[in-house]
1. Output the label of whichever structure in I, II has the greatest value of distance in nm of label points 7 Å out along Cα→Cβ at positions 50 and 130.
2. Using the calculated result 46, 18, 14 for Cα extents along the principal axes in Å, for residues 66-105 alone, pick out the matching structure from I, II.
3. Given a value of -13000 for helix-only ellipticity at 222 nm (-39500 (n - 2.57) for each DSSP H run of 4 or more, over all residues; to 500), calculated from one of I, II, which structure does it belong to?
4. One of I, II was used to compute Rg/Rh (Cα atoms, Kirkwood Rh), for residues 42-97 alone, and the answer was 0.99. Which one was it?
5. One of I, II was used to calculate log10 I(q)/I(0) by the Debye sum over Cα atoms at q = 0.08 Å⁻¹, giving -0.28; which?
6. The value 28 for relative contact order in percent (Cα under 8 Å, 6 or more apart) was derived from one model only; which of I, II is it?
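Read-outs throughout are calculated quantities, based only on the coordinates presented, and are distinct from any laboratory measurement. Not measured: the values here are computed from a predicted model. Cβ atoms are built from the backbone, for glycine too; each structure is taken alone.
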Structure I
Amino acid sequence: MTVTTVRVVVADIGGVLCRFDPKPRLAALAERTGLGENELHDKIFVSGFEADCEAGHYTAAGACDWLRANVGLTGEVAEISRLWTSAFTVDPAVVSALTEQGLPLAIFSNNGPLFADYFDERFGELAALFPRRFFACRLGLRKPQPEAFEAVAAALAEEAEASADEIFFVDDNPDNTKAARQLGWRTHTFTGVGDLRAALSRW
């Protein structure tokens, strides 16, 4: 049986390339707005506002306007972006495991414009290593929508000459890896760097 070569590694950000902890962000937002953390969580995240940002319904400036109007958050867009991205911390062990393969690297993330527009500034190390970036807010589609994966696959076919079965996709959400597998991608549902290294070693 012929083993297909992996031509590009695609990774999620929150929960894979970066550890995700919403507590510092909520605490900072509570301090700035005077609202309780539970109320902020409901207004921003449970309400669907964050999902709308991820789906491309807001620009970064528009998202800030919404936050000013609905939770009283003040500050310029760049400052609000710093608060927003404070939930993410780069995981050096995961980055090392992926870069050691020596393959082209790409990001596929559901983050919205407050993250995507300031990615190079906030995460310069990742920006240098992952030149291809697919953010849901720019695609206008969110994982696990099949159309989002199809859009990324089409771009990688052109940019990296990679067919679907030559893409290795790492995500911590099993719904996302399932959607990718259904389109022929190779996948790994991330639970820790040890399992990731084991998966990479099976190529």
Structure II
Amino acid sequence: MKIALFGASGVVGSRIAAEAVRRGHDVTAITRTGTTSMPGVAARAGDLGDEATIKEAAATHDVVVSATGPSRTGESHEPWLAAVQTLIDHGTEARVLFVGGAGSLVDPNGTRLLDTEGFPEVYRAEALSGAAALDLFRAAPADLDWTFFSPAPVIAPGERTGQYALGLDSPAGDQISAEDYAVAMLDEIEQPRHRRQRFTAAS
């Protein structure tokens, strides 16, 4: 399978790339520089917010994965959300999978985690933008084959166990390693179970 990957240099994106290569898929990292140092991964110059880049990626790959995120340096998140909308508008020739955040998951009372008492304020702006991205996907045209994948509330580099629990809009557990998140992502790519839907996974 041919997979185009935005955000391949990040913690989660690099694990997705490695897992995809491990399974024998053809992976192209789309970056602003058009370069990558990851073994077995091709590279192409492009930007998530560029219409031509998205159209070309969708036309030449089976799957387009975005592992990007909003700025953590205090910059406006509007450019990132605009880029997400570009992906939604012009990625219709491929299946689109999106690495989302956990803040939009809901607790047993139906309250978003980002709205619960004790949610870390330092992550609130990022979580709000992640929730806005989910809303954009839920409003996507019917011809977009999308999946939004929220991790467990805590995700960090760790062990690849290959085991995880699944959920939809509520957390399936407290944490997941970035490696097992990548396993779940590739399982969803290979055997779709959550088309036009958000899901989550936890170890």
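1. When distance in nm of label points 7 Å out along Cα→Cβ at positions 50 and 130 is calculated for I, II, structure II comes out on top.
2. I
3. Values: I: -13000; II: -10000.
Answer by label: I.
4. II
5. The read-out comes from structure I.
6. Going through each structure in turn, the value belongs to I.
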